[in-house]
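Below: a set of structures, written as structure tokens.
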Structure P
Amino acid sequence: MAEFDGVLVSDFWAAYDAVGRTKQKCWPHLLRELTEVDDGSEGGGDWPAFAKRLRRVYADAIRLELARGDRPTEGYDRKLSLLHGRITELGFEPWTNPHACRLAKRLSKYGEELLTFVEFEGVPPSNNHAEREVRPAVLMRKASYGNQSEPAAATRGVLMSVLRTLKKRGLDPLPTILDALRNYAANGALPPLPDKISSEG
């Protein structure tokens, strides 16, 4: 199987580390954690300074991305480099607040993957699109009282992946799947995934 060569936009689940080479980690996931600590009782010590600086990095990255244009200038590259440096500093400074230490460790591991959206046009800073795509499967799972077993969960995962992929390619899932099953019954092999239907015309 060919390795995924696009930009993977995801949260910080470690399983994604093995997928592809170029990644963008989700900023809203990170910012929500800052808010949770702010709203809790463990945001003392040097936490406010850590959270303030990290939020500023994000705000400056958004401004820089909006100013990117078709051809980034030398000044743009310099500002991007400074942003990377600020994330590196946050990741390696000796914080005392346990939450600052925890998130600083995450920055030291994934810092390079937080600014991909600034480097590449069309890459979002969040995985909101991916979460919207899995929402129908989550709602179906809740409405049917869960999967009841691990094999059932695996089966549902495969079926929903096939269903959403076919819909994304502009195909009607039911007849497409039935055709594939007929082919399997006749020849003992599933056909290749059909080509995407053009939206033009």
Structure Q
Amino acid sequence: MAELSAAVIVIDDDPGVREALGSLLRSVGLQPHLHGSVAEFLKAARPEGPSCLILDVRLPGQGGLDFQRELTQAGIFLPIIFITGHGDIPMSVQAMKGGAIEFMTKPFRDQDLLDAVQVGLERDRVRRESEKALALLRTRFDTLTQREREVMALVVKGRLNKQIAGDIGVSEITVKVHRASVMRKMAAPTLADLVLMVEKLKGSAPREHA
């Protein structure tokens, strides 16, 4: 595989459960990272490739639901599968509202867990690819001069070259030059592509790129 290896993080304070899950994940070619607590996980290096988290609800120290909330507040979007031996409906509702993929009560079927893991890994792959694409767009945007950014903003609004020239006080030929430079630097084959790029930047870029 060209991409980094997929990893599954397991946080469960029961050594037997951790080892069983580790064996299950290894049996299907996945790389498990086993931890007995949230604190132990936080001290470890984060996997570099696509990953998801199998998280016990009840843990020593910080519990699973509190940790989910903390990750969300920190802007860390790690797909989570909750497992618990003592779950209830309010817990499951809270977990799912927080974005969990699944809330599973022990004992659960191995295949059900593996299916949820695949959903989580695919979700993380998609997120990583999206972030990579946005990073590339931001890099391209950063190569634009201030005048080119000004022209681009008007182009995507549907303004014609002649109108843009009047808006910013330059010749129509100058607008054409800037417009061509914008299309080249942004690697936009068509105006529709450029509009889509700008919408992505507006929706996901830091404030200075909006």
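None of the figures in this text is laboratory data; all of them are computed from the coordinates on show. Predicted model only: the values in this text are computed from it and were never measured. Cβ atoms are built from the backbone, for glycine too; each structure is taken alone.
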Inset, instruction - Kindly point out which one of P, Q the value -0.44, -0.71, -0.82, -0.96 was derived from, the read-out being log10 I(q)/I(0) by the Debye sum over Cα atoms at q = 0.08, 0.12, 0.14, 0.16 Å⁻¹. - result: Q
Inset, instruction - Compute distance in nm of label points 7 Å out along Cα→Cβ at positions 35 and 75 for each of P, Q and report the one that scores greatest. - result: P
Inset, instruction - Have a look at P, Q and say which one yields 14 for relative contact order in percent (Cα under 8 Å, 6 or more apart), as calculated. - result: Q
Inset, instruction - Consider the structures P, Q: one of them gives -17500 for helix-only ellipticity at 222 nm (-39500 (n - 2.57) for each DSSP H run of 4 or more, over all residues; to 500) as calculated from the coordinates. Say which. - result: Q
